[in-house]
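Bear in mind that the values in this text are calculations on the coordinates, not laboratory data. All figures in this text were calculated on a predicted structure; none of them were measured in a lab. Cβ atoms are built from the backbone, for glycine too; each structure is taken alone.
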Structure 1
Amino acid sequence: MQIMNLLLIRHAQNDWVGERLAGWTPGVHLNEVGRAQAAALAQQLAEVPLAAIYSSPLERTLETAQPLAETRDLTVEVREGLGEARYGDWTGRSLEELQKEELWPVVQVYPGGARFPGGESMREVQARIVAEIDAIRDAHAGQTLAVISHSDPIKMAVAHYAGLPLDLFQRLTVAPASVTAFAFTKFGPRLLCLNHTGSLPSFEIEEKEENEEP
């Protein structure tokens with residue numbers, strides 16, 4: 001089995017981050033800081049041999065993916081399954097307001113038992129993002145890919161591949177424009193870095209270990 005490397009990238013900064021729950025709200029674009037982050041990300045990953053770039057269909061992810069794609073003449077492939085959690089009636093509301101909701105502490109402490117009113121359950125979001133990533137992985141054996149998505153779906157995917165219960169996914173942090181990297185080997189996924197904003201670690205150690213007998 002050839003090692004397949006996966007970069008999970010959160011979209012860059014926009015005016016809703018930390019203020020309101022954007023969800024699938026249309027027209028949420030990167031702000032000035034976010035556009036600078038997206039440009040810096042493209043430079044940061046300039047030496048990474050990406051075979052393909054996949055993105056959520058929302059504007060903030062596409063705008064994060066575009067500079068990365070332009071540096072290597074790739075077309076961003078859009079997958080709805082990489083989109084943000086469907087927050088239902090919570091969409092567009094301020095985080096300050098949502099913290100007063102009875103469901104809020106459940107989402108933080110027992111997300112496996114939470115369903116957003118009029119939207120997805122946390123378990124459905126995790127199942128969706130993992131199924132989409134697995135389908136992408138199956139199409140790119142032995143290659144390195146970038147997937148641009150959103151904070152909660154990325155954290156849920158990390159929890160799945162790292163073997164963490166969904167109820168602990170809120171302990172993970174994934175900042176805007178950060179990179180989380182996995183190497184998928186014959187011995188299972190290896191978490192190379194989480195919430196990374198600097199130069200990426202080399203994949204060479206993983207390749208050497210993959211050739212060693214357990």
Structure 2
Amino acid sequence: MKNLQSLREEYTAMTLDEKEVDANPLRQFVLWFDQATQACLPEPNAMTLATADSKGRPSARIVLLKELDEAGFIFFTNYHSQKGRHLEENPYASIVFNWIGLQRQVRIAGRVEKIPPDQSDAYFAQRPRSSQLGAVVSPQSHPLPNREILDNLYREAERKYHNQSIPRPEFWGGYRLLPHSLEFWQGRASRLHDRIIYTFVESSSWEICRLAP
């Protein structure tokens with residue numbers, strides 16, 4: 001393996017000023033997200049989701065942001081998965097977007113809640129049929145003796161729902177992370193990066209502060 005200590009990347013692409021960011025962090029996020037999309041970065045909606053169980057033991061994985069509304073960030077999963085079990089025990093999480101092509105990242109933390117069933121139904125209905133079947137048959141995060149079992153379950157579901165619509169399983173649906181802080185990070189030279197954090201305060205307003213890199 002190459003000497004990791006010798007790996008270096010100088011960040012000089014852009015700057016970030018607390019006097020110029022949008023007063024609303026969700027609008028600032030949309031601005032950056034649109035720029036990441038326009039830059040043709042691969043899967044700009046990919047985010048690291050970090051959860052923790054009731055004892056504070058963390059776990060992180062990549063999931064996809066599927067909706068963003070005025071309340072927060074929405075993703076979908078199996079409620080019986082590890083992340084689902086964690087969120088049942090400890091309904092707080094962090095997500096991170098890493099847009100390395102723009103030398104940017106966004107860190108978001110907040111409380112997580114399930115979205116209404118009809119909203120999960122609407123999203124599930126527009127998924128590709130193969131994804132719907134995958135959600136129905138996969139006991140996500142639970143042990144499997146072999147791959148063949150999963151493939152057989154998929155084929156059985158194909159036969160069961162042949163020429164039929166596939167209903168959303170009750171154990172699958174969406175979560176919304178309601179942010180209480182959002183940090184926007186812009187890489188700068190000499191590792192003196194720009195870090196601007198929004199913190200939710202009373203009266204539905206946000207406090208904006210620069211952090212040392």
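Assign the value 0.95, calculated as FRET efficiency 1/(1 + (r/R0)^6) of positions 49 and 105 (r between Cβ atoms, R0 = 25 Å, to 0.05), to the correct structure from 1, 2.
The read-out was computed on structure 2.
Quick check on the output: 4.8 is distance in nm of label points 7 Å out along Cα→Cβ at positions 73 and 121, derived from one of 1, 2. Which one produced it?
Traced to structure 1.
Quick one: relative contact order in percent (Cα under 8 Å, 6 or more apart) came out at 26 when computed from one of 1, 2, so which one is it?
Numbers: 1: 30; 2: 26.
Structure of origin is 2.
Please compute mean count of other Cβ atoms within 10 Å over residues 89-96 for structures 1, 2 and give me the label with the greatest value.
With respect to mean count of other Cβ atoms within 10 Å over residues 89-96, the highest-scoring structure among 1, 2 is 2.
Here P(r) over Cα pairs in 10 Å bins from 0, in percent, for residues 81-152 alone has been calculated and equals 14, 28, 37, 20, 1, so which of 1, 2 was it run on?
Among 1, 2, the structure yielding 14, 28, 37, 20, 1 for P(r) over Cα pairs in 10 Å bins from 0, in percent, for residues 81-152 alone is 2.
Kindly point out which one of 1, 2 the value 18.1 was derived from, the read-out being mean count of other Cβ atoms within 10 Å over residues 33-40.
Source structure: 1.
Taking Cα extents along the principal axes in Å from the coordinates of each of 1, 2, which one would give 52, 39, 26?
Label of the source structure: 1.
Determine which structure produced the value -7500 for helix-only ellipticity at 222 nm (-39500 (n - 2.57) for each DSSP H run of 4 or more, over all residues; to 500), calculated from the coordinates; the candidates are 1, 2.
The value was obtained from structure 2.
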